[in-house]
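Heads up, there are several structures right after this.
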Structure I
Amino acid sequence: MKAPPAPPHEGPLSVDARGNISGSGAPQLTMGPYTFAPEIPRIVRYPNDPDHPVTIGAYGSIGNVEFVVGGNHRVDWVSTFAFRHVLGLPGAASDGCPSSAGPIVVGSDVWIGRDVTILSGVSIGHGAVIGARSVVAKDVRPYAIVVGNPAREVRRRFSDERVEALLASEWWTWPPAEVLSIVDLLNGADIERFLEYAASRGGRA
């Protein structure tokens, strides 16, 4: 079976089976195969911030999201105002204000709703769901559903045992043609049937 075609454009940004991004305006953004977004994600970066990347896995459904890769202020100082940075004083690039908590990593098969903000240093596990208008300031574990500001976990999509089995399958790394051949399993609620298939294929790439 042939590899599936690139997904239809929901807007200016999508990724084909080879990981090629269609669209522009996000040079520090890396997205895995078939991940799509209705709008180009906004990446917020400030002068003197480290050049941290944003990485998104495969088969993601990404709403209009804002990734804030820097701009943190020091809340342990007398003032949170970045005097050196704003006024161009000596030490502006080395005093740690503003700062970044690190790269942002989003796993595969992640659904991010509309108007979501994700802060620097956050890792979102495979299979997670981020509710609309959430502000994600901490890591999200795989297959968790989080909502709110700050985003908090409301439940996990499946039992811990099933989550571990799904993670072990790593189905998002399988050949695209094979993924296409089991759409009925992937877009179905019979988790056990999918896991039986995954076990039957062994560790083949």
Structure II
Amino acid sequence: MLDEELREGAKPFYMLPARILAKGGVTGNVLTVSGLCVGALCLVAVALGLNLLALVLWLLNRLLDGLDGEVARLRSESSEFGTFVDIMADFLVYGGFLVALAVQHQDARLALVALFFAYYLNGTAFLALSGILERLKRERQTDRGLHFRRSLTEGFETIVAGALFLLLPEHVSTIAWIFAGMVLFSAAQRLHDGWRILNQVR
């Protein structure tokens, strides 16, 4: 919901490290793979119940995910392959995070499965609509590699939810149910968005 506003507001802060990394020869793909490795360590930490370590790794993973695209653009190396790897890494970490939570919190597994299903539905709607809009050569609303349409839950809200899971372990089930409802609402928004846009196509 707040991704684009936050990205714009945070630009003065993250552009400096992005420029330093770009000038230092670090590529966007290297940052994506590094972020994926950090994300994998985060999942292990979550599963083992090392929540403070997991929180640091979670935030670092999300930071690297934000920097990889900027570095690629600064180096004029943006590519379809980079976009593909980036979204795959995101989905792996998001889904794996829930699986790791389910390992740690067996009593919250039903709520986490519901959230996993909501992720699946929302992700399917997002990727399907993005692919169709790309084929129709519609203008993108952002400078990112896919067609990102606005919805209630986006990257920022997912970061916050992940942090809450780790900071409030006694409330994992409640957080999962609430966030599942929010993600399902986002999926409904994307379905309505697709219906509205694609019904205009003749």
Given 39, 22, 18 as the derived value for Cα extents along the principal axes in Å, for residues 134-189 alone, which of the supplied structures I, II does it correspond to?
I
Given structures I, II, which gives the highest value for relative contact order in percent (Cα under 8 Å, 6 or more apart)?
II
Comparing I, II on distance in nm of label points 7 Å out along Cα→Cβ at positions 46 and 118, the highest sits with I
Out of I, II, which structure matches 18.1 when mean count of other Cβ atoms within 10 Å over residues 86-93 is calculated?
II
P(r) over Cα pairs in 5 Å bins from 0, in percent computed as 1, 7, 14, 18, 19, 17, 12, 7, 3, 1, 0: which structure among I, II?
II
Could you tell me which structure in I, II was used to calculate Cα extents along the principal axes in Å, for residues 38-149 alone as 46, 24, 19?
I
Match the computed value 0.10 of FRET efficiency 1/(1 + (r/R0)^6) of positions 78 and 166 (r between Cβ atoms, R0 = 35 Å, to 0.05) to one of the structures I, II, and report its label.
I
Taking Cα Rg over 2.2 N^0.38 Å, for residues 94-157 alone for each of I, II, which is largest?
II
Which of I, II yields -4500 for helix-only ellipticity at 222 nm (-39500 (n - 2.57) for each DSSP H run of 4 or more, over all residues; to 500), as computed?
I
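Read-outs throughout are calculated quantities, based only on the coordinates presented, and are distinct from any laboratory measurement. What you see is a predicted model, and the numbers here were worked out from it, not measured in a lab. Cβ atoms are built from the backbone, for glycine too; each structure is taken alone.
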